[in-house]
Structure 1
Amino acid sequence: MSNRSVRVGIIGCGGIAQHHHVPSYLRMPGIEIVAACDVSAEAVAAVAALADTATYTTDDYRALLRETQVDLVSVCTSNDMHHPVVMEAIAQGVDVFCEKPLALTYAQAQEMYAAAQERGVKTGVNFSHRRTPAAQLAREIIASGALGQIHHVSAIYAAGWPQYAQRPGSWRNQREKAGFGGLGDMGSHMLDMVLWWLGAEVEGVASNLRTFVPERLHAATGQPMQVTTEDEGMVLLDYANGALGYLCGSYTFTGRGYDQRAEIYGSEGGLMYDQQHPYQLQVWLPEEALAQYTVLEAGGAYDHPYTTILVPERLQGRLPGEPQRRRTILMDFVEAYQSDEPFAFAPGFREGLRVQEVLEGIARANAARCWISLPL
């Protein structure tokens, strides 16, 4: 592995950049954050304070891409800006790590993927929860075949705060800027997660999206604004391997904070994943499969059938010298990016496009009140 020098630009300097992208880059050898861009001078200053090598600052992403000779950019803007920023980066031959969802629409995502392929631009998408240790273990168990033929998948990723209706509005409540609300924002992570776990495409969807709070006071102006994204979305899915699926993405799980769970049941076993317990899984496994793992709490009782197992250390991703911190998907991307081997990384724009197609199908199903077949 090489730690070759990489010049990075940050486009969009809000919370996700400050708390995830920049810290991940700073932990990787050979990475130099040289530029930062945002329409907010305060946000740019915050990133520049975290990365003192970011001496070029601007509110114009085109200027950053034109003038700084960066190798790679992190795109952390609002969703409506992913497409124009990424297309400009690709035109300049700059590699891209983009926030999710990849675009506002499936058509935009198709254009971004095709352009990146044509130019040979390296890509990554921040489906960050693939790095949760329990998610890594779930994938290992499913891929081993220990669950048998998969019959059922249910997945929830939801947020919930007291006084949800009184929370101020933002770009996330505007369809023209966000594309989706709770279903696309939260649920896109679980769409990617289950596709990654199963290795099976979605063949059909039915959905119901709902806005419970149609008007809010805008956080910046204090003026009333119409909410045009969903507060919650529920989806039924047909998978190509014969499994039936259910997905909920929501902002309305009052008092739950962030709630990310999944259950998968097959002909030979099942597992229950809960992000609140990132180093363990609840499983029902054949004896020979269970024997590979450390049991934390035995199951088998009528009222407690599932056994709790520990995620093996090899999948925990703890950082050397920082046991409370774990590797991120962005750190995996950087490692692949710096490698002397041919670039190989997922999730990239291909995976982002796949999720965007399912989201498009969900939107069409909700509008038409019917099942929509995929691929579109």
Structure 2
Amino acid sequence: MGRDTLRSPVRSAIIPNAMTEMYYDHPAFGPIRQLLLDPRVSEIMINGPSRIFVERGGQIEATGLRFDSIEQLTFLVDRMLKPTGRAVSTASPYVDLCLPDGSRANVVIPPIAIDGVAVTIRRALKSFKDIGDLVGAGTLSPRMAHLLAAAVTGRLNVLFSGAAGTGKTTTLGILSAYIPTAERIITIEDTAELQLRQQHVVRLECRRANLEGRGEVTLADLVRNALRMRPTRIIIGEVRGSEAVDMLQAILTGHEGCLAVIHASSPVDTISRLEMMSLSHGMGLPLWAVHKQIASAIDLVVQHDMRPDGSRKITHITEVCGVESDRVVLHDLFMYERSGEDSHGRETGQWTCSGGEPIFLDKCARRGVEIRPDVYAPGADPSPDVVTGDGA
């Protein structure tokens, strides 16, 4: 399992840093420009003009920076919103948007934000370019990387779960490089941020209702419409409501290879959330029927977690094995186990593979993807040596 086998098969479209720097040269970004260009900053949190915090290395800290006035902060908000065509007002006091470099932003204004305008910017960090970079960062082990790359190539249906900021979308984006270039990919997001590397990609984005309450386009609407667009793959930026039903139905009607993000604290909670979404927005199906649909549709759950030292890890790769006694049966293929801390206060641990043949091997084999037995052999994977990606 050398470096070459971890290379992404699709080359990345590189966005020059000069373009990003030019965008952030605008005076509106002046108070936070140094943060936006700092590769160590993963999140910027502006709580009114005088309180600006950042996340560096998984740790939140005050910056000491500030805006001169509320008007200067409002100037920043206006500048960010202008290219997107979106707006924020007292009638619609919050908005999500994506900045030109791929960073995500959320703006909340009074009366919802009691203490004044609040802006949160989640940076689109370029440090992770391929799966080897995630291995090198200690997010997962080389064997897990091989398994997940094969799962995506082999058209398994995979849910990337975890809390906010744990790296779900980053993992999905990197693994999407293993989708063959001949496939037609439809991405569906509330706020478009995924930057896939293939050429045959159609990006769909939700639309909020206007001031008259009309014109809303939901995730569920887009999933249903995507089925009419001859998709080979459907990627959903976040499953959180009625679109869960449409996603399961799409998979069960032959649209395999679906990748989606979901907020959940464990693989078990991921299945529970799908159950609740399906029961809340479904067609009155009994619970056993919902379980059967979920077990038939979903192959893998990839669980993400933010560790106490600020590192991000995939803690579980869990296979959905079917239904038994009216319950969805899960099997943890890989699990992360903490062992302690090193002399620098960084967490130490290892991943353990439970062993046994995954039931999806035949499904991958039908797509021409063979997974070697040593990839899922029982045993521990210690924290890996650094594996440098090739810039795919």
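Suppose you compute mean count of other Cβ atoms within 10 Å over residues 71-78 for every structure in 1, 2: which one lands on 24.1? Among 1, 2, the structure yielding 24.1 for mean count of other Cβ atoms within 10 Å over residues 71-78 is 1. In this comparison of 1, 2, the computed figure 2.6 for distance in nm of label points 7 Å out along Cα→Cβ at positions 183 and 295 is attributed to 2.
Taken together, the values in this text are just the output of simple stated rules run on the coordinates, not laboratory data. All of these numbers come straight from a predicted model, not from anything done at the bench. Cβ atoms are built from the backbone, for glycine too; each structure is taken alone.
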